[in-house]
Structure I
Amino acid sequence: MRAAVLNGIRSLTLDERPEPALSAHDVRVRVDVVGLCGSDLSYFARGANGDFVVQEPLVLGHEIIGTVTERGALADAAIRVGDRVAVHPAWPSPRAGASTIDDDLASEPSSFLGSASTSPHTDGGLQEQLVLRPERLRRVPESLDSRTAVLAEPMAVVLHALANAGDAIRGADVTVCGAGPIGLLSIVAIRQAGAASITVTDVRAEALALAQRLGADQTVDVSVDRAIEASASVVVEASGVPASLEAAVRIARTGGVIIQLGMLPRDARPMTLSGLVVKALTLAGSHRFGGELDASLVALERAPECAEIVTAFVPLASAADAFDAVADPAIAGKVVVDVSGMLTRCRSRVSRRRQRPGHRGARRGHAPWRG
């Protein structure tokens with residue numbers, strides 16, 4: 001089978017690997033589509049994501065939709081051959097419909113797909129097949145196409161973070177800082193949670209236009225207008241830019257809640273956060289998710305307009321182009337790798353950018369992990 005392997009910083013090769021062996025308790029999943037996020041880009045561009053540093057070849061990708069093609073003899077019967085499934089990237093994970101990990105799974109060694117958090121690293125979805133425990137799979141509703149369903153993992157991250165605000169979102173004026181894929185999904189989730197109004201800030205006109213189509217009541221281009229009044233009782237910081245967190249402190253009303261959803265850089269830098277004290281604000285960080293994958297599929301099924309968030313996709317053989325697209329500020333929305341070829345009938349903005357002069361092709365690279 002084919003796999004896109006990260007061998008060094010900005011070095012991605014398309015390798016042939018043997019099919020993974022199927023044990024009695026596992027199922028085999030054909031990987032169909034994989035969404036890329038900022039953590040994937042960080043591994044690709046810098047060789048690390050936060051505290052997790054790549055030390056060996058790694059297959060990235062943890063936002064996965066696939067199809068079950070084979071079952072082990074003792075695999076959980078709830079998942080059948082032919083099922084289209086969303087994959088929980090963390091293991092162990094709650095079973096379908098549960099919010100916590102059952103006792104019989106709690107002692108399993110922990111891992112996360114496409115991550116350097118363990119040694120050896122755990123390969124992710126940028127390969128044609130995965131062998132997984134069926135307990136971490138969720139059936140995709142028939143009415144939800146795979147192009148939209150691939151947003152299930154990031155939507156689960158959003159739902160987990162918004163839970164930090166409790167009931168504060170219902171009837172509230174909410175501001176979302178950042179109209180990247182996580183910020184855009186936040187708009188949909190906040191609207192479904194019953195917010196009174198949603199304001200979205202960004203520096204890209206195209207991203208703000210997409211935010212408005214997804215339900216933002218007001219958008220603000222902060223490259224032009226930085227004088228936003230303290231008008232939000234809940235602020236979702238979704239960009240991961242330190243200046244945006246400072247802005248969130250300014251925007252929040254006294255007694256308000258700031259949900260830090262964007263991944264902030266790990267290096268030290270000065271920030272003006274005195275407003276946290278003066279306004280008695282609550283700052284809540286959030287990382288990954290637990291049992292929200294089921295709810296995220298329901299949320300996406302209720303919001304077919306989320307299909308607009310997927311704005312670019314490439315085939316597995318050109319996966320390096322997808323990482324270029326994630327890094328390109330001109331491309332708003334989610335970038336997806338079409339591993340099985342199921343989306344090839346659609347045209348991609350990225351496909352029109354490929355093979356440009358000086359482009360980093362899939363076999364060009366630097367600084368391999370191993371000589």
Structure II
Amino acid sequence: MAAQTPPRAEVTVDLDAIRHNVALLAARAGEAATMAVVKADGYGHGAVEVARAALRGGATWLGSCSAAEAVALRDAGIDAPILAWLDLPGVDVPPGIDIAVSSIEHLNTLSGRRIHLKIDTGLSRNGCPRELWPDLVAAAAASDNEVYAVWSHLACADEPGHPSVDSQAKRFAEAYQIALDAGLNPKRHLANSAATLDRPDLCFDMVRVGIAMYGLNPLPTKEDLKPAMTFRSSVALTKRIAAGESVSYGQSWTAEKPTNLALVPVGYADGIPRLLSGRFDVLLGGVRRPVRGRVCMDQILVDCGDDVVEVGEEVVLFGPGDRGEPTAREWADTLGTIDYEIVTGMYRPRLTRRYVG
């Protein structure tokens with residue numbers, strides 16, 4: 001058998017981890033149904049494969065942003081209920097896909113569809129303003145659409161105890177009562193990943209789990225979640241440089257003593273933020289080693305000191321952290337951002353995606 005070619009740039013997704021995380025979240029949701037959110041190509045993990053794993057893990061619904069994302073799931077043969085929640089009014093959404101509605105203008109473009117009415121409870125993003133909500137509910141009740149659910153989204157559920165959570169829950173209850181008074185009998189969904197883990201009282205009829213399904217914890221408390229994504233590459237070239245030699249564009253780092261460098265053929269075109277230049281490590285040869293100089297479009301340089309590494313050796317840029325490698329959360333904390341941005345940034349043409357489990 002021919003030797004396996006080392007990866008240039010590869011994202012490995014552990015589907016067993018996805019199933020584990022969904023099962024945990026579904027258990028925490030109690031009697032509520034679980035919607036697995038697979039928008040943005042499954043947060044960079046691959047929407048179709050993640051959807052299948054999530055359904056095996058206990059999810060019964062799928063959530064997408066756009067109709068196009070929902071159609072891609074249908075085209076892959078997935079027949080679970082899907083909610084598409086953000087398109088321009090008038091975009092053609094094929095039958096069999098639920099549609100979120102936040103305005104009368106959007107409602108008026110629909111006929112004979114199953115819809116989820118969204119109320120803005122304080123995020124001030126998508127959703128119907130509270131002062132317009134009674135009119136939207138009345139129009140929906142008079143239409144030939146099926147109002148399946150009333151829903152909203154929490155702004156600060158990842159900050160346990162934040163007063164906005166209770167404030168939004170109160171507004172949501174008021175909006176739901178208006179729907180009941182109009183003769184509707186919709187289901188309710190409000191809880192995201194953080195609320196599913198921290199606020200069982202807000203799980204209602206369904207929860208929408210996103211980031212936690214991928215093993216990234218939205219809460220400051222410890223949870224038994226397993227990160228599913230590992231970003232790997234391999235050593236393409238090694239060289240020894242003398243003291244006083246500088247590394248990469250701008251010569252921002254200069255060796256104080258002779259050292260061995262390993263060139264790794266990944267860069268900002270492959271998802272490594274350039275702002276990490278001089279601020280991150282990789283796992284190479286079982287040891288965390290610093291990346292020196294600026295991140296280039298196609299390559300980085302790892303300082304190996306006097307250790308000798310071989311061409312083709314695995315380089316782990318981030319992963320679950322169980323081998324001592326950096327994590328997506330570590331990258332995010334260094335950059336002052338969130339791990340959502342790191343993993344969704346792994347959806348790139350030059351990256352090979354491989355599934356295990």
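I, II: which one has semi-axes √(5λ) of the Cα gyration tensor in Å, as calculated, at 33, 24, 20? Matching structure: I. Once distance in nm of label points 7 Å out along Cα→Cβ at positions 57 and 305 is computed for every structure in I, II, the highest value turns out to be that of I. Taking distance in nm of label points 7 Å out along Cα→Cβ at positions 185 and 233 for each of I, II, which is largest? Top value of distance in nm of label points 7 Å out along Cα→Cβ at positions 185 and 233, among I, II, belongs to structure II.
Each reported figure results from applying straightforward, stated rules to the coordinates on display, with no laboratory input. Note that the structure is a prediction, hence the values are computed from the model and not measured. Cβ atoms are built from the backbone, for glycine too; each structure is taken alone.
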